[in-house]
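Take a look at the structures listed below.
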Structure I
Amino acid sequence: MIFLIRGKKVMLDSDLAELYGITTKRLNEQVKRNRERFPSDFMFQCDTKDLSVLRSQFATSNGKRIWNHKRRTLPLLFSENGVAMLSSVLKSKRAIQVNISIMRIFTKLRSFLLLEKKMEERMDGLEQGSNILFKNVFERLDTLEENGRGLDSSRKKIGIRTNISKK
């Protein structure tokens, strides 16, 4: 799963380990051995505040999905670039295939967010346009009312008279 933490789209170390078919411990060992490949914008350790944000992004209230009781440390969070860097650290064929799939998901997510932003901008434009149209209509109605158009009583009324007396 991809989460939004500290304004970044990230994945949990345990999710990545599961995808790569290795243990979380093994993944974290490889990251520690290659620490220079993972600057803070590629990977960072979750803190307690991040943990509460992660919990809020789950449908359930318990944190079992995030916080495994067997873990002694808070999870590592990997950004899109960090996930790409994992492919150079984990060299199995499965790691390469999983990495390609993850990159495609991040790309689709980015395009979805861009499309959502464009639609929001378009809706704002349509709303402004309709506000202008309504303003014009109400101004014209006010002008008609002020000028008294259509209220001329000197004209002969057209219609059927209903109170005709019987003879």
Structure II
Amino acid sequence: MIRINLLAPESIKKEERKEIFALACAVVVVICLIGAAKYVMLFGSYKKLSGRINRTQAELNKYESIVKQVEALQATKSVLVTKKNVISTLMAGRLIYPVYMEKIMEVLPQNVWFKSMNTQMDADGIMTITLSAEALDNYAIADFITGLSSCPDFSEVELGPIATSNSQKMQTSVF
């Protein structure tokens, strides 16, 4: 068998180069198509995530406004609770002094009168009272101290120094 080539070797190489070029172009096109498909997929997921971020941010803003309202309401509530506690304390203590005066008047003899009175309330609710009084005689002082000591509402009754003074034909004792 005899083979005869009618084409020049350069033209055969040229044809082979065209085939290699076409094959290389096809590979480049396939790579570009794969890259474009990947880009489209990434861009789509980017858009999807961007929309999700925007929705989440809008929801967060809505919740932040609600949180601010709740904080404002809690501040108002704490102010109101403080006012309520003050009112409750005042309501609980409003009858202390009238009741105290009523009880002390029950044991106060006729010849004794007050010159001054100081009260002090402890944190435990115990009231300390300091009285300065004047009496016409020592028997009235004794009756007053005995009455205070025998009353269950008063405790730790102490008598301070007694000073006697003479004025306008009358002798009085200050205790």
When mean count of other Cβ atoms within 10 Å over residues 16-23 is computed for each of I, II, the largest belongs to
I
Taking relative contact order in percent (Cα under 8 Å, 6 or more apart) as the criterion, which structure among I, II has the greatest value?
I
With distance in nm of label points 7 Å out along Cα→Cβ at positions 40 and 112 as the yardstick, tell me which of I, II scores highest.
II
Hey, helix-only ellipticity at 222 nm (-39500 (n - 2.57) for each DSSP H run of 4 or more, over all residues; to 500) derived from one of I, II reads -23000; which structure?
II
Ranked by Rg/Rh (Cα atoms, Kirkwood Rh), the structure on top of I, II with the greatest value is II
Comparison of I, II by FRET efficiency 1/(1 + (r/R0)^6) of positions 104 and 144 (r between Cβ atoms, R0 = 41 Å, to 0.05) - largest value held by:
II
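Bear in mind that the values in this text are calculations on the coordinates, not laboratory data. The model shown is predicted, which means the values in this text are computed figures rather than measured ones. Cβ atoms are built from the backbone, for glycine too; each structure is taken alone.
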